[in-house]
Every structure is written in C-alpha cells, then in structure tokens.
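Got some structures for you, see below.
Bear in mind that the values in this text are calculations on the coordinates, not laboratory data. Computed from a predicted model, the values in this text were never measured in an experiment. Cβ atoms are built from the backbone, for glycine too; each structure is taken alone.
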Structure P
Amino acid sequence: MSIAYNVEYLSQLLVDSGAMEADQRSEVLIRADAMSARLKKQAERDGLSLNITPAEVIAAFSLRTEENRRLDEDRIMREMAQALGYPYQKIDSLRIDHDLVKTALPRRFSKKHVVLPLEKSGNTLTCAVDNPFNIKLVDDLQALNGLDIRLVLSAKTDILKTITEILGFRDSVDRASQKHDPGYDLLNLERLVKLRNENEIEASDKHVVNAVEYLLRYAFDQRASDLHIEPKREYSLVRMRIDGVLHSVHKMPRSIHPPVISRIKGMARLDIAERRRPQDGRLKTKHGSREVELRISTMPVAFGEKIVIRIFDPEMLLQPLENIGFFSRELALFRNFVARPHGIILVTGPTGSGKTTTLYSALKMRATAEVNVITIEDPVEMVLEEFNQVSVNVKAGVTFASALRTALRQDPDVVMVGEIRDQETANNAVQAALTGHLVMSTLHTNDAPSAINRLIDLGVEPFLVGTTLTAVVGQRLLRRVCNGCKQERKLTRDECSALKMVMPQGETPDITVSYGEGCNLCRGKGLRGRIGVYEVMPVSDAIRQAINQRSDGTDILRIARKEGMLTLREGAIRHMLNGDTTFDEVLRVTADGD
C-alpha cells in the first residue's frame, strides 16, 4: 500500500467513518504539528519512543464523538481497522501467551517496530501492529519466524505497555533465576529433606526488584484488589483478584520465589529471616499522581511462604456516597443518619461486600475541622490524615472494647469501630451512643433486620438496642455490565419466576435487561467494575416496639418493608432494570429470601 500514513489521511478516514466531525478535523490539522512536538517532548522526558504516530496525535486532542465518548487511541484504531478491513484487538495481557511473546521476536525488535505476537496457530503467527502500511515489517516477521503473518490492529500504547510488562518482567525473572539456586526451603514440607547451606537472599538484587515493581505496577493498572504469590511444587504462581474474581497471571521459576518474597517483606519492614510464622505489614507507594496503600500478609503453606498484597486505592475506597450505588431515597436516609450527633449506625454484610468503602465514605463526609473522628480498626485499612486511627493490638492489650473506652476520653464526635464482635464492645458502643456520640460499626449478618437479634445475642438489653440504634444498612457488591460489549435482551418467564416477579397467566414478559457479550476490555466476562446494592432500615417507633417485645428478624423485616425498605434482592433487581448489572448477578449475590 503506497499510502502516506499521516494525520491528514487518518483524520479524513475518521470523518468518513463518522467518528469525527469536519470542523474537528480542521482544528486537528491546524494544531497537529504543535501537538506532535509537545508529545515528543513528553516522550523524551519520560524516556519513551520519539516515534509519535498519527493516532497518538489525534487522541491527544481528547475530542468527543457523537455519543459523547472520548475519541481515544482505541477508538481511532478500531475505526481504522474497520475501514481498512483488518481485525481490531484490544490487548488483554492476562490472556496473552507470555512464552510466545518472549520467544517469537527479540524484545528490541518488538519495541522498535511496535509489534506484539499474540497467537500461533499452525503455520500462522498473529501479530498486533499499530501501522498496517509497513509492508517491510511483514517481510521481516516472515523472515524471522518462517511463518505466515496475520496482522491485527491495536493501539500503540497497549502494544508497548504489554511488551514492557511481559518481556521486562520475564527478563527480570530469568536473570534472577540464574543467580538464585533453589537450594532448600524449610517451609516446603515435601522438600524438607534437601538440606544444604544457602546464603540469605539479598532483597536488593536488582532483577528481583525489577520483577516486583513490574508485578505491582501491573496490578495497579489492572485495578486488582489483591495480589497473590503462591509457592507450588515446581513453580511460583502469581494471581490477581479483579472485580472479585481471581485470575492467574504468571508462573515464575520456583527458585526465585524466596527472593521475591524477601523483597516484598523488606519493603514492608517485616522480618525477612522469619519464615515459619505469619507476619503482617504495610507500605505506601505511588501510582501515577496518587498514593496507593498496600497491606502485606505472609503465611507458611505446604510448599513455602505465601504472600498476599491487599491494594487500597483511595479513588476506590473514598468515594462520594452518591457514587457507590445508593438510590436517591436510600441516599437521603443514610446522609441523614450520618449527620446526626449521636446514635449507632451498623453496616452489615459478609467479608468483601464493600462495608469499609461505605464507612470510610461516610466518615469522610463528617471529617471537618470542627469534628473529631476516631476509628478503631483491625487492622487500619488505609491511613488517612482526616481521621485519628487506632489499630487493634491484642498482644499489647488494645482490643476493640479497650480502645473504645479510651477513645471516649479523647473528646470524640464520631467513633468508627471496625467490628462489634463481643459483648464488651457492644455494651461500650451502646454507652458511647447514650453519652452523645455517633458510633458507626459493622456486623457480619446476612441482612439488616438480623443485626438487631445479633446485638441482643451479644448481651445488649433490647430496650438499649431500641434506644441507641439509629439505622442498619445491609449491603452487597454487584458486578457491573461492561460498557464495551453491553447488549440488551428480554427476560424470559422462567427468569421472572426465579426473581419472584408475578406475571399474568399467558402473558409474555416485556422486561428489558442488559448483559455483556464479552470483549477484551472485560476479558470475555461481560462484566467490569462493581456497584453496591443496599437495604437501608431506619429504626422507627414500630421497629423499636418490636425490639422491646423481642420479635424475631422476620417480624422486623415485615415492618421495615411495610415502611418502605427495599430489600437487597429488590435493590439488585432495580440495578438490573437500570442496566447496571445482569440477571445472573442478581441471583448470585442476593438470596431467595431477600
């Protein structure tokens, strides 16, 4: 193809496809040279390639399409692929064959020519490129591999980023594995007999340092909430939890598992030499312009020492209350409860249901210069200057109950107790509320009404529960439908029955819901990101009367629903009808009895 691949050509292609307006193209052409020069300066400053592509230049203008979506590099490459008849592929590094990337092409060649091997099928090698007009590249690829070459178009940024992540990480791992003999590992129960001397691994080894940094940066980019590094018999497995689901990412040689663990432990100021007992630590690092808190937990397992890194991104943990899934009525109620000067607010749900995000977001709303906020946590989830945070330390005698007693002598306005798990803590929380403090805490119950009986079971007198308890919020997390592959369909009669929706006999339901077909953006899952679903139960006079009469959870639930409370199932169904989540997610997350 003898086509001049430049901004003028690409912008006209985008106008022809409807992705760009003619007046937008005129603006781009006038300012293209200046934008290209700016991007080159930025690339030079960051140590990146100075070969700026037309797609990068146009994407830098941050134009908006007719659907009010940003005309980014992905959209530009997708439009170009469609116009030229090439497949387009959004690169998902979790699904790429890392061995193929490492062996098919030299790293320097891949970066220089912006080409990434994706798949080998028979005698054909599929490669992602950002410039389909580079005919010489196809000839070079065929000469290097002796295979037929099939091209797909992808964004240059994605290609180079994936090359750096995979080849940079693998190079670091390979070089580290050459330096470190696996020796013996006292914690590997099957290899305990292989005793021989081994020098202590230095955590400062540059290849190990690079490998750990690649892993952490990759976890941040993938929006992972947890990073697992697990020793196996013959290798070390790296997994990441994304949107509540674990994904296998890398397999490292078994020999470098100990130095990688030592490096992470050293960063968190843990005892590197101690491998036979669990340890906990934390550290803070930067990702882009924001700080990210990491919580480190080690545990001896059958084949060595496993480490889990919990990632706390302040942008995820601290959000405005209106952004985390409350409907308007429930949001108004919850804001009203949080603004009150005293009482107890309980947030209930299982581990991983987003209770911490709800509490931190509520505390952030109250944490002003005029308000003293104290939190008691086990451990402190994220260190924030706005709060006075206390970490539970049972060995030092700092329990939830004792810390709460001390906190009440610190002139608090709002006290957050990480969890009410025993009678002493429950009674101290009640006393704090009675003496004019706002107490927020969590309980592990299945729904909001069950929290009342749980408090009574812990030994709190019913009349004290009715007097001090302001509200209970039950919550879960639903996975969102991916916007990149969102489609609509109608619910079937059987699905309506599963959700206990009453349909007139013989009528076909006309209820539209969304689902995701699966794309590279969501790794074929059709779901990306999560949203909260809440049942907000104010403690009304009728509920107080039921508490004093020791009514069970079913009676309290009946009263709450009569007063307008949405159950978790009903809230999830509303999210489904709004197109936020899917039918399957509603069934998975909420119980039949809700």
Structure Q
Amino acid sequence: MLTFKDFKLSKNIISAIDELGFINPTPIQEKTIPHLLNTDKDLVGLAQTGTGKTAAFGLPILQQVNPDNKFTQCIILSPTRELCIQISKDIMNFAKYLPGIRVTAVYGGASIENQIRDLKKGSHVIAGTPGRVLDLLKRRVLKINQIRFLVLDEADEMLNMGFKEDMDAILETTPKDKQTLLFSATMPKEIRNIASNYMNNPDEISVGTKNSGSDDVEHFYYLVNAKNRYLALKRIADINPDVYGIVFCRTRRETQEIADKLIQDGYNADSLHGDLSQAQRDHVMNRFRSRHLQLLVATDVAARGIDVNDLTHIINYNLPDEREIYIHRSGRTGRAGRKGVSVSIVHSRELHKVREIQKILQKPINKKDVPGGEEICRKQLMGMVNKIEQLEDIDTQIEDFLPTIYDKLSWLSREELIKRFVSVELNRFLKYYKNAPDLNIIEKATRERDNKKSSKGNYKFTKFFLTIGEKDDLTKIKLMDLINNNDSLAGAEIGKIEILKGFTFFEVDSALESQVLKAFNNKRYQGKRLKIEVKKGERKSKSSGGNPRSGSGKPRSGDKRKRKY
C-alpha cells in the first residue's frame, strides 16, 4: 500500500506528518501530490469535504517554497474564517521542521492591525478569506504579484456566498505564470467559467463521481407536517442517544430558536450563526469539538470550515434551496473512513426537492418512519444498559460510599432494584412519550392531496420582480435569508429563483403575496431602496412549470399602467 514516503517528500516534511499520524494517503492526496511535485500545470481537483485536500496541496507546495525568498509565494483562498484558520494551522503543522517558513492567516472578524503586523514581518504562505485579502490588497499591505501558487479551496462555496467579484479582483492581481489549483466538491458552470478564465488548460483530478455524495454516508428523510418539524427533530435525537452532529437551519433566527428550545428541553445543544461574536463562536466550537455539546444548530454560512471528523449525523431541519449545498452538508459526516448518516425533515410540498437532490447525489434518499414513543424508550433503555455493561473504569472513590448504599438498599430484591433504577433513568422519556401521536404522513395520500389542491387552484406560486441582482451582491442564499427573516414569511414555500445582473425573479406561495410585497417594498438592501412588483400574468405559475426567462420581467419604459408596489 502506498505511503507518504513513496512521494519523495523531504525528510523534514515526513517527520512532521509522521507526528500527525499520517501513514497512507487518501485518494485525493494520492493523485494530487505527485501531480504538483512533477508538473507546473494548473489543476482542478474534485473531492468532497473531509477527504484531506489541505495536505494534498499543502505538502507539495511546502516542498517547493524557498524560505530564503521573503516574498509571498503561495496564497490560499477559502470561504470562511473557520476554514481559513484550520488551513493555516494544518500548513504550520506540516512545516514544523522546515526552518524559516512563515504562515499567516488573514480573515474578517479579527484585528486587521495584528494581521498587518504579521504580514510586514514577511510570510511565505498566506491563507485568507476573499474579503479580507482584497481589503489588504487595496491597502497595499499584501503583495501577491510574485506568488508561485494560488489555491482556491471550496471554490463552489465561495461562489455560493457571493464572493465572485472579490475573487475576480484578487485573481486579476496575480502573475500569469503562477500555478493555479482549484478544489471544489461540486462542478457548477460558474466553476467551469473560473477554470476557463483564470486557468491555463488545467488537468482535472476527480475522486468519486462529480457532484455526488460520499459512499460512507447513508441518506434518509422523514415526512411530517411542517408544524411537527421540531417534534420530529427531538425524536431523531432521542432514538440516537449517542448522536453527535450538526442541525442545519435556513436562517439565523430559526437557528437560535431551535437551539434555545433544545436547551430548554434538556439536550446538550447550542447555536452557531452570523450574529455571534468571534469570541462566542470560539466558545461554542470549543464545546462542540470537546463533545460537551451533542447537537450544534447552525446556518450553512456559519458552519463553513467546521473541521470535525467524527460526526455521526447531519440533520437537515430544512432542505437547502441550492441542491449542491446538501452535498456539502452531508459531506461533514462519514469522514476518515467512518460511517455517517444524513437525515432530512421534509414536509409534503418538499418531496420534489428530495427527488432533485437524489439526481445530483446519485444515491437514494430513503424514507424512514419517525419513531414512536415505545421504540424510543426501548432504544434509550438498551443504550443505558449497554453503557453499564461496558463500563470498565469505575472510580475507586465510590468505595467509601458503598457500605452505606448496600445497607440502605439491602431490603430490595435484584429485580426490584433494577426496576427502580431503570425507572429513575427513563421516567422523563416514559412520561413524555406516553400516548405520543404518530408524526408520519403517508407519501401517496399526501401527493394525491397536493395534486387535488393544485388542480383546485388552492396552492399556487406568485412570481415577483425585485430591483436588485448580481451587481448588488445578491445570491440565492441571501435572498432566502431576506425572505425568511420576516416574521410573516418565515418557513414560506419558495419556488424558482432567478438572479440576473440588475434584477431578480422569485416565486413564493400565492397565499403570502401581500406579505411579500409589504416585506420588501421600500426596504433597503446594502443602502439601496428596494422596489417589488408581481410579474404580470404569473400568479398561477407552479414551481415546476413555465420558462423563467419568458418575458423580460422589467417594466416597460412606456408602460403607464399603475404598478403594484
């Protein structure tokens, strides 16, 4: 079996990775490291998160960095500060025995003055987020005009988070003769465009199937009424007493609400979202990494860069609007050879999303029944019994208390003692789940009901025209947040979204038409006053029908009809 020593890496690098426990390379490392050591051709690497991409590009780059040249020789761009920090720590660990190599991380949410001081000392390798890197370039503190290597890590996520213009501005300042390395879990057309515009006939390395999920992750969904999502989430946690995972929500508000409910109901949970300070984020992540938390409730943006290899579950409290995001979410479990589970809590009108995700995932997402109270109590009981049976390290300090305990409980028989012990441990579950209702809804009946409702015209989408678009840094994720951050629209059914250069079309449940108009009209987005109107003749559009490009959607200059704002 291939080992890292077979790559002819320097003895100092081998010593560092030996200390880290690296022995055999992962598939992406096995393909990427020889490529970067033997050729200066650009490279597109397609692999899921958690497959060892940092070592794949970091080790061969460090092999070629010259510490005697004080200028920056490599810059690594990543979508979030968490991932940026993790990359810089990994690179520093790989370079532990390489004298003179300096690594600096630059990212938002931290003192720019401290980062400027570090840069002025000289740095051979820089890991940064696009926004902070661009800021430092504009201040002329960071100079990347002589770099030899440019790495775009999780490039699809940088695009999803609206960093396209920042990335374009950064890439334009780099030299033409550099080696560009682009790593991505999915390959949308925007990534193809970057490869076409900024890379020179790149080679492509793919681990697994493009845009597909990990083979080590099982995928399930539970079909419930929307109002029962939280009850279903609790049952998923209860049926898996050893769960250690991330619960993904759409908005910051929902994330905080769900975390608060879980804490109130006695679960080891906390939230991670954009409203937290860096100190709060660090505190939450330290608790999660040390397993003091079992469930981390997070938004997609806040969870970028979380590097935890032994997650058992990813729970989609809401399915993402972007289908590729599901792949990123599920890729956070089933890492490093471990098995993982990705589950989704789905309501009846989201079944089409499940089918669309299956096509991209290229794996089945199987329906499971939400467990009932008796099943959960049995699982909790057996989990407790197994822990008692497998307990090996019994604290000797309890010896002093045992005589009193034996004397106190001596009148109880073995059977009565076990019964009382189990009752003390399980009372909460037994009381809570006594006469608990069945949360499952039948898929076939649901589909027939929804088809009947559609045919009667009771469930339709209205298409809206909004006066902001790509040039205003609007992305689908940001639009979803704008919609769901309104109390009257939280959890609304959303249809197609089409973001163009200067304006946007999007669909929302027609029953909420007036609330949408009220929520957006004359509000401000990044200082720009919004205007919204119903696209004429589009009130009856369904999410799966029609051509979103039919008609310009823009008011005609000569149209003197009164507009509905």
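One of P, Q was used to compute Kirkwood radius over Cα pairs in Å, and the answer was 26.5. Which one was it? Can you show the working numbers first?
Values: P: 27.7; Q: 26.5.
Working through the options, I get structure Q.
Given a value of 14.8, 45 for Rg and Dmax of the Cα atoms in Å, for residues 206-365 alone, calculated from one of P, Q, which structure does it belong to? Walk me through the intermediate numbers first.
Working: P: 18.7, 58; Q: 14.8, 45.
The value was obtained from structure Q.
For which of P, Q does distance in nm of label points 7 Å out along Cα→Cβ at positions 126 and 142, calculated from the coordinates, equal 2.1?
Values: P: 2.1; Q: 0.5.
For distance in nm of label points 7 Å out along Cα→Cβ at positions 126 and 142, the value 2.1 is produced by structure P.
Here Cα extents along the principal axes in Å, for residues 150-245 alone was calculated and came to 56, 27, 23; which of the structures P, Q was it taken from? Spell out each step's value before the answer.
Working: P: 52, 30, 30; Q: 56, 27, 23.
Only structure Q yields this read-out.
In terms of relative contact order in percent (Cα under 8 Å, 6 or more apart), which of structures P, Q is highest? All intermediate terms of the calculation are to be shown ahead of the outcome.
Values: P: 9; Q: 13.
Result for relative contact order in percent (Cα under 8 Å, 6 or more apart) over P, Q: largest is Q.
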